[in-house]
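Visitor: Structures for review follow.
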Structure 1
């Protein structure tokens with residue numbers, strides 16, 4: 001039972017961090033006007049953040065195991081999900 005509780009706590013933390021990561025693009029570039037999407041809402045940012053996440057997941061960028069899987073990768077996944085959903089909005093994403 002202890003393993004299930006630990007897994008549930010880890011999942012809850014990961015979900016919370018992922019949700020926070022999804023809000024980062026709008027914190028960096030608030031939607032104060034219709035054309036607020038610049039670098040942090042771009043395809044280039046999508047590729048850079050995705051590449052960093054890929055390198056972290058493959059351990060080419062060394063982080064503590066718990067930090068990597070519980071904090072960093074969920075935040076990156078949230079950020080990428082935000083950009084992915086914005087890509088399908090009427091405004092889309094700028095190239096860079």
Structure 2
């Protein structure tokens with residue numbers, strides 16, 4: 001292994017270790033804390049069934065989110081934020 005390759009691997013390992021210890025210097029993280037699911041759905045003038053079907057969401061989960069009985073997990077919150085800003089991008093990505 002060349003010294004250059006070793007140095008790159010070592011730098012990556014050191015950065016990973018630092019991140020695991022809580023040092024997020026130099027890393028990019030986005031926090032998506034809350035999402036008003038009902039407001040997003042209503043802004044698109046869709047029923048719960050239509051919204052769930054259009055964006056590949058479970059209707060039961062959608063109902064739970066809207067009634068405050070459950071909170072969307074991080075991935076779902078990110079998806080919902082993208083839907084709120086650019087629903088067509090999500091539809092395009094899901095199109096076959």
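Visitor: Taking distance in nm of label points 7 Å out along Cα→Cβ at positions 9 and 65 as the quantity of interest, name the structure among 1, 2 where it is greatest.
Guide: Values: 1: 1.7; 2: 4.2.
Max of distance in nm of label points 7 Å out along Cα→Cβ at positions 9 and 65: 2.
Visitor: Shifting gears a bit: Assuming 0.25 is FRET efficiency 1/(1 + (r/R0)^6) of positions 17 and 81 (r between Cβ atoms, R0 = 25 Å, to 0.05) as calculated from a single structure, say which of 1, 2 it is.
Guide: Numbers: 1: 1.00; 2: 0.25.
Computing FRET efficiency 1/(1 + (r/R0)^6) of positions 17 and 81 (r between Cβ atoms, R0 = 25 Å, to 0.05) on every structure in 1, 2 gives 0.25 only for 2.
Visitor: Quick check for you: by relative contact order in percent (Cα under 8 Å, 6 or more apart), which of 1, 2 is greatest?
Guide: Values: 1: 44; 2: 24.
Between 1, 2, the highest calculated value is found for 1.
Visitor: Of structures 1, 2, which gives 1.06 when Rg/Rh (Cα atoms, Kirkwood Rh) is computed from the coordinates? Write out the running numbers ahead of the final one.
Guide: Values: 1: 1.06; 2: 1.21.
Clearly, the read-out refers to 1.
Visitor: A further question on this structure: Taking mean count of other Cβ atoms within 10 Å over residues 57-64 as the criterion, which structure among 1, 2 has the greatest value? Can you show the working numbers first?
Guide: Details: 1: 10.6; 2: 15.4.
Largest calculated value belongs to 2.
Bear in mind these aren't lab numbers, they're just calculated from the coordinates by the rules spelled out. In this text, all values refer to a predicted model and were calculated from it rather than measured experimentally. Cβ atoms are built from the backbone, for glycine too; each structure is taken alone.
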